[in-house]
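Please find the structures below.
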Structure P
């Protein structure tokens with residue numbers, strides 16, 4: 001699940017006492033907190049920023065976008081991306097958010113392995129919650145154990161027919 005906050009104002013939510021309470025709540029929605037990420041497109045922190053705006057009548061002026069420390073805290077806590085609302089290139093922003101929202105659960109191998117020799121490491125720790133799929137020559141993580149975004153995945157194996 002990807003949450004994307006877009007706002008030119010600080011967060012004024014009052015249901016929970018702090019931004020990190022929201023992170024805790026959102027992480028609790030999924031079986032594995034590694035399956036959820038939060039992003040924000042908001043005013044630059046700490047000072048905010050201005051952006052050109054053209055009204056429907058054709059008049060152009062600058063609008064102000066305030067920083068939202070609460071969005072920034074939630075994004076940081078949930079491993080997301082915080083982007084400036086004031087940048088002109090929204091195409092690049094959408095591409096960045098799309099890439100940063102994909103949870104990768106399978107990793108294609110570059111050669112055909114000797115299956116019994118496959119070892120998988122996540123952030124230098126050996127893990128066993130995966131399976132090898134010979135049809136796509138990939139290691140696939142169990143749904144509840146997909147590594148969080150930014151994890152280092154290392155897959156070691158002997159090559160079939162290699163020396």
Structure Q
């Protein structure tokens with residue numbers, strides 16, 4: 001389902017999540033959006049040397065999904081952090097009622113954006129965090145799928 005804004009994504013997830021078994025929320029959505037928007041270019045004039053942009057929070061899609069979650073559904077989230085990785089990730093895992101959280105410290109070289117490698121820490125309920133080596137993003141994806149498969153098997157067994 002094509003979406004453009006965080007609000008459209010929130011609506012799509014809210015509509016389709018109740019029919020799904022697993023939600024993997026890998027989209028890096030904005031935490032804030034402009035309070036107002038315009039349809040035309042804002043021209044500069046001699047009177048406007050500065051401009052203030054007011055922002056408002058966007059919908060927390062994972063937190064909304066947690067309120068819709070039924071027994072047996074799995075939710076997976078991601079957290080790009082720059083400090084206190086485990087503490088911040090654990091808080092997100094709990095507050096959003098996630099089954100799995102993939103966190104990475106994007107302040108580290110080779111981790112996160114603008115590259116082909118990543119190092120993640122995988123958190124889940126009742127299990128110690130697992131940190132991968134710095135490996136290809138494809139390898140990280142495989143590790144995440146393996147962990148998700150373990151969760152599915154544990155729910156079924």
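So the values come out like this:
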{"quantity": "Label whose coordinates, when mean count of other Cβ atoms within 10 Å over residues 58-65 is calculated, return 10.6 (choices P, Q)", "calculated": "P"}
{"quantity": "Cα extents along the principal axes in Å, for residues 26-105 alone from the coordinates reads 59, 29, 17; which among P, Q", "calculated": "Q"}
{"quantity": "Among P, Q, structure where Cα extents along the principal axes in Å as derived comes to 67, 38, 27", "calculated": "Q"}
{"quantity": "Answer label among P, Q for the case where helix-only ellipticity at 222 nm (-39500 (n - 2.57) for each DSSP H run of 4 or more, over all residues; to 500), calculated from the coordinates, equals -10000", "calculated": "Q"}
{"quantity": "Answer label among P, Q for the case where FRET efficiency 1/(1 + (r/R0)^6) of positions 42 and 130 (r between Cβ atoms, R0 = 35 Å, to 0.05), calculated from the coordinates, equals 0.45", "calculated": "P"}
{"quantity": "For distance in nm of label points 7 Å out along Cα→Cβ at positions 10 and 122 computed as 3.1, the structure of P, Q it came from", "calculated": "Q"}
{"quantity": "Value 12.9, calculated as mean count of other Cβ atoms within 10 Å over residues 2-9, assigned to which of P, Q", "calculated": "Q"}
{"quantity": "Structure (P, Q) behind the derived value 22 of relative contact order in percent (Cα under 8 Å, 6 or more apart)", "calculated": "P"}
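Readers should treat all values here as calculations from the given coordinates under stated rules, not as data from a laboratory. Please read all numbers here as calculations on a predicted model, not as lab measurements. Cβ atoms are built from the backbone, for glycine too; each structure is taken alone.
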